[in-house]
Structure I
Amino acid sequence: MPTRRRALYILAALLGLALLSLLIALGAGSVPVSAADVIGALGGERDGLAVEVIRGLRLPRALAAFACGGLLALAGALMQVLLRNPLADPYVLGISGGASVGALSAMLAGLSLALMNIAAFAGALAAMLLVFGLAHGDSSWTRTRLLLTGVIVASGCGATVALILSITPEDGLRGMLFWLMGDLAHAASPWLALIVLALGLVATLPFARELNLLARGDTLAHALGVSVNQVKRGIYVLASLLTAVAVTTAGSIGFIGLVVPHLVRLAMIRMGWGNDQRLLLPASVLAGGSLLVLADTLARTVVAPQQLPVGVLTALLGVPVFLILLGRQANERQ
């Protein structure tokens, strides 16, 4: 089978998985919905309680979950190229911590949901600029310096979050904790996240060759004509913005950006594709979006009518997968 045709088959299969996950999300819940109601709601031909539930509640939430999962997976794939570490995570540079500080500060001040989202995004951007400024303060740029700066900023944000939680009245703690653990119940609109996801993917695909070379090392990339510093800055800024939008929409959701790109990369290597960003980036978006949609569906149905924070489920799924990956890597090196 020609290589390009096989890649199209892989993307088509992942697209089918994404559509299937969305259909499952629309049909599952405390209110029973038939397949006919789902199709009728999507086609705009039916009325009734089930259709209102699908259009007003489940469809926006499912689309927001897909967008956030795709954003985190794309950011994770970019961060793994930037740090040349297959186990890098988009939250490693303190972006999530900055968003948490902004969102919890807005909650503590009693601001509206819209202002809380603005504060979360502003906090994420502030953390991004702080890390970028400190890591690049003397015109040097190393992975170690960037990583250490991010860890320090994340630690400071974590201490600030703990301080906010300690002075918050008890009646406001539950909402804060749900936001910190990831919660799509209050995702106001999926459209901003979807637009940013589409623009981010469109912006990165033309530079797939540069990303492939950069993943092999700075020296080789520079020798083959890649502007290494500019590409690194672009990757960092774009990955940070993608993470900021995801965190602003759904709160702090871990392991999607860590596990999904790594699993997709392993599958590509086994299939003979190697670490080709032309396939890895869109495949990670589709796989990450599908995973978060299914995890959110499980979070709102497993103990219905109560809802679990989706970040808890992604962590419960991600931790064993992460440990298995580490174990396999250790065995392969022996």
Structure II
Amino acid sequence: MKVKLDTIAKKLNISKSTVSRALRNHPAISPDTRKMVAEEARKIGYGPSYSRKGRKSEDGQRLNITALVAADVDKVENAGAVTHRMLKGLADGINAFGGQLSINFIRSEELEGFKKHGTSPESFSRIAEFSGAVLMQHFSEAFVSEISKILPCVSLNYAYNIKSVDNVGPQDISAIPSLLGYLQKNGHSKIGYIDAERPHPRTDIRRMLFLMALGGGDNALDLCIYDRDYSGHEAKFTRALKMMKQKKITAWICGTDGTASCFIEFLNGKGIKVPDDVSVTGFGGVEQTDPPLCTYNIPFEEIGISAATHLAERIKLPGRPARQILVNCEFVEGKTVKKNK
């Protein structure tokens, strides 16, 4: 007779999921519990199955994945376009290995309740029976830390300083310097940077990449506009307008397409034409602008597919160090950059 996880769970008076995680050396399970489970498993002759038939996990269960979306909506149809694209890729990736995807919307009141009281029983109880979780949108480090104690996790775009949570995001490490090089190739020597609206997942990274590409130093810092120093877009863009006159800036790299789109609209309102008077680039490939934006298209569906693959790997090896996986983006020349003569 084959020994099942339920047998060990009942013998030790712990949950089946705790037994499963203990046998896979999940970091959320204490060393004492892992040792106790291992000894009991050895004693009664339990051995994990390494068969991949039916695309099942080690304990014989089909992978049942949840996508946790921080949004005050009830239906997928009401989620944003980027969320839709990542969910589509995620679903395709999970279906490819025979898994099942469920979507859980985590509302702001739940997150606020966790922030105040340190626990969110409703959220945690909803996800406890899943095989793993994909984190979408922004959650606090504390919330993600607690989720990662319950389930193996992969985050989309947002990187968390948690040793067991993988992150899948766009390859902007080479893309931001590439945009800078493209502007320089077109004759622009005074190039400014406006960061994305917070809390964007890659705000600090993209700004730092810009500074590093310029060689750092005070001169590079003087060409950046930070959100933390301004109350909103209007104040930020007004400062950019002054810098264009004072520092002779002829081109701007914006942290996201959204920032670029708003900036172009602001400039048009001031009688400044893009690209005739100033060049602008974005990042993301999610905004329709007139003229079409020079940007990098982020393959959001590919990010979702990659997340599915890496979550399946983390479920098998939950104790491994966290990894950051970057998916290549596609350069789009657009029509918002003009040669500076």
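Each value in this text was obtained by applying a stated rule to the coordinates, not by laboratory testing. This one's a predicted model, so the numbers in the text were calculated from it and none came from an experiment. Cβ atoms are built from the backbone, for glycine too; each structure is taken alone.
Using relative contact order in percent (Cα under 8 Å, 6 or more apart) for the comparison, can you identify which of I, II gives the largest number? Each step should come with its number before you reach the end.
Details: I: 31; II: 20.
Going through I, II one by one, relative contact order in percent (Cα under 8 Å, 6 or more apart) peaks for structure I.
In this comparison of I, II, the computed figure -13000 for helix-only ellipticity at 222 nm (-39500 (n - 2.57) for each DSSP H run of 4 or more, over all residues; to 500) is attributed to II.
Out of I, II, which one gives 1.7 for distance in nm of label points 7 Å out along Cα→Cβ at positions 289 and 321 as computed from the coordinates? Of the structures listed, the value fits I.
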